[in-house]
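Each structure below is given as structure tokens.
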Structure P
Amino acid sequence: MNDWNLDEVSSFIKSHSSGLLYFYTPLCGTCQVASRMLQVIEKMVEVEIGKINLNYNSELAEQFQIESVPCLIFINNGEIVETIYAFHSVPFLYEKIKHHFN
């Protein structure tokens with residue numbers, strides 16, 4: 001899971017791609033737990049995941065109307081289909097991903 005910049009996020013959306021946008025801040029403890037969950041998920045599914053540090057991309061918080069971090073946005077064909085803030089567990093995330101991308 002690589003950190004994306006504004007251009008990479010814009011390109012992902014404009015190309016009508018499907019995948020996940022994960023928004024975090026480095027000092028957020030909950031974000032660190034969420035990051036570990038997504039690292040596990042990344043090995044289980046074939047879904048592109050972009051990791052975005054909101055400290056350096058605050059304009060994206062406004063664009064995507066992000067209320068808090070961690071935030072996971074599900075994108076299908078360039079459109080937002082769901083936004084979640086509570087990651088719960090790896091099985092929870094796995095089921096959400098399978099629901100949207102199968």
Structure Q
Amino acid sequence: MKTTSNPAIRLLRIRGHVQGVGYRNALQSEAIRRQLSGWVRNRSDGSVEALVAGPVEDLDAMIDWARRGPPAAVVAQVTWTEAEGPVPPGFQRAPTL
């Protein structure tokens with residue numbers, strides 16, 4: 001994770017046609033490219049959930065990216081909330097919940 005100002009944690013929920021289209025892999029790659037920490041997973045309701053930690057500016061850019069997603073995705077909605085707690089280093093794919 002970058003050591004710039006304003007670190008924060010966001011819990012994102014992405015809805016639409018976002019499973020089976022490479023969304024998790026693409027989000028993971030984008031987060032790693034931005035040097036963010038956290039995880040991404042599918043949800044049993046068909047959405048994708050991600051916990052992302054890093055500088056606020058990078059989190060805002062990540063949320064903008066999430067609204068587009070990879071080319072095969074059709075994103076209908078992205079919501080996020082502030083989150084707390086320890087975030088493991090790196091960016092992983094987590095099991096479906």
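Taken together, the values in this text are just the output of simple stated rules run on the coordinates, not laboratory data. Remember, predicted model here, so these are calculated numbers, not experimental data. Cβ atoms are built from the backbone, for glycine too; each structure is taken alone.
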Using the calculated result -12500 for helix-only ellipticity at 222 nm (-39500 (n - 2.57) for each DSSP H run of 4 or more, over all residues; to 500), pick out the matching structure from P, Q. P
If distance in nm of label points 7 Å out along Cα→Cβ at positions 33 and 57 is calculated from each of P, Q, which structure is the one that comes out at 1.8? Q
Mean count of other Cβ atoms within 10 Å over residues 49-56 was computed and gave 21.8; which structure, P, Q, did it come from? Q
Assign the value 44, calculated as relative contact order in percent (Cα under 8 Å, 6 or more apart), to the correct structure from P, Q. Q
